[in-house]
Structure formats: structure tokens, C-alpha cells
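Read through the structures below before going on.
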Structure I
Amino acid sequence: MMSDYHLEPIKPEDTELIYFMRSISKSKVLKPTDRIINQMFIRGFLENNEGGYLKFCNSKEIVGYYRWQNNDERVTIGSWITNPSSGFKEKILFDLEFKLFVFNNTGADYLFFEVERNNSSVWKHHERLGAELIKEDRIERHYRLSRVVFKYKYNEKINRFNQRTI
């Protein structure tokens, strides 16, 4: 299944689709933005080269966008946004392949990220992949994902994909 999909770095032209996906998201957990601020943020992110911003796509559609950064010797991931027309399996596969890519390309032992507390479907997904809750405040849940745990969970999920179940 993965052979039908690929990760690639975003280009400035992707800014408009990212903004559009954010603007139509049913999620009440996305931070508000406007088109100009979104364009400036992505342009700055692409210029600073302290991480990467990738899209996951096949020949028919862009499934979504995800970024990673090196922050204070920690690798953080975030801003996972997906195309509402993409299926559940594609979105999960995207998350798996993105995390594998970041682990493989940074050599990090851990990935760090936050999820809004009220976005329970997303934080439960991350916990099923082995993410460890390390801190919680009234707005966000803070996680750490181990390379070792993730590789095991990745192989387990990919085997299920190959068996056509999730």
C-alpha cells in the first residue's frame, strides 16, 4: 500500500491548500490563523532549515501535511493536518510514515509533541502508537514517543495494513 503513496517536502505553493484545510477543519482545536500569517509562517519555516515540512500524497490527492523541528536538541512534530476527503487508513498511514521518516532522518531517540486536551481521538491514536504522556496542563497533553516503541508499533500496524485491516 505504501508504494502508492510518498512523502515529499512542501513548496510555497502548498501554503494555500494548508490554509484551506485549516479553514474548513471541523476541529475546534486548531489555532486560528489568517492567510497572510499562514504564508509568512510557512515561508519562514522553509527558510530556517531547522526541520522539515512534508506532504503525503498519491497520484490522486494530497492526504495531508505535517512538520518537524529541532528545538533545543529535541525533535518536535506537529501541525498534522489532513484532507477531509482522504480515508481513515490513508491518514493513519501518513502519520506512521511521517514519524518513521523523522526518526530515520534525524537519528532522534524520541519525538516530542503536544495535543489539545479536548482532541481525544488524536491523543488516543498517539497513545495506541506508544506515545507516553509526560505532562498535562489545562489546554494540552505533552507526549514523548520512543523510537524503540514506535518501530515495534509501526511494524504491527503495517502488517495489519498489509492484511487489509487496521
Structure II
Amino acid sequence: MGTDTLVFAALVTLALAVVFGLALNTTFAVRRGLSPERATLRAERHAALLLACCAALPWVALCSVYALAVRASFALGHWPRPMINDPKSFGFSGHYEASVVLASAAHLSVFAVIALLVIAACRDIRPAHIKGTLLLFAVGYGLVWVFTLADPGHVLEWLAD
């Protein structure tokens, strides 16, 4: 992992921590007129939603990348090959850009989950179904790394081409 990637990951993590901190701020909600119980319930719902989004990200990224490869294989008549078939040349530019962004975000999503859990713990917020959501995230994140290292069908190599 290069220095630029680490700096980018640190900046993304910092930005997510600020956003999560604002979303889970019960003091601000109480000042706006909510009762403390309702503010805490609202923060727990926000934390559960943010955690579910982070847990879904690796799965969505894998589906997007392999759906792009399937679409390209239908257009080509054969499975796309790295260095031969350009992923940008099939007319799926929106899908290609979304897949690249999602694949990058899936690798960085662990920072978002850690930031969210730390902020929730500091504010004494307990999101609903946290164990199941973390299990879903762990399996998805593990699959992202398995697919990154094994690269079945050379799809990630083709996408990075």
C-alpha cells in the first residue's frame, strides 16, 4: 500500500468520523427540542443504518464488478481478458466508474466501520442487530480480499487495465 493510498484512507476515515459524530450527536438533538430518550433512540437508529450501509458495501462492490464483467462478456461473446479488452470501451461508462469507486470504497470500508463503532461506544449508543451486521460485514470484507488476491476470471486485473 503506497503512501498516497494511506493518506487518502486517513482523510476518508477522518471525514467519516466527523460525519458519524454529527449523525450520532444526541446533545444537538436534545438542544433542538427532542427528549433525551428520543434523541438516544434516533442516534441508535442512525448508527444501525450507517453500520448496515457499511456492511452492504463489500457485497455491492463485488456484485457491481462481476456484473460489469458479465455485461462485457455478453457484448464480446467471450469472457473479457486483461490487456486485450478495455473495460471502458463497451459503452458502460457509468457502470465502469461506479464499479471502480465501489471497489475502492469496499477496501476502505473497514476504516468506516471502526470509526463508527468507536464513536458509538464513546457516546454510549448501541445499534440494533450489531452482531449480525458485523458478521455480514466481516464475511463480505473477507470475500473482497479473497477475490482481490485470487482474482477468479482475472476480472479485477481486467478492471484495473
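The numbers here are math on the coordinates, done by the rules we state, and not lab data. Keep in mind it's a predicted model, so treat the numbers as computed, not measured. Cβ atoms are built from the backbone, for glycine too; each structure is taken alone.
Things worth noting here:
- Source structure of the calculated read-out (relative contact order in percent (Cα under 8 Å, 6 or more apart), 17) within I, II: I.
- If helix-only ellipticity at 222 nm (-39500 (n - 2.57) for each DSSP H run of 4 or more, over all residues; to 500) is computed and equals -27000, the structure in I, II: II
- Which of I, II yields 0.80 [FRET efficiency 1/(1 + (r/R0)^6) of positions 74 and 122 (r between Cβ atoms, R0 = 25 Å, to 0.05), calculated]: I
- In this comparison of I, II, the computed figure 19.1, 61 for Rg and Dmax of the Cα atoms in Å is attributed to II.
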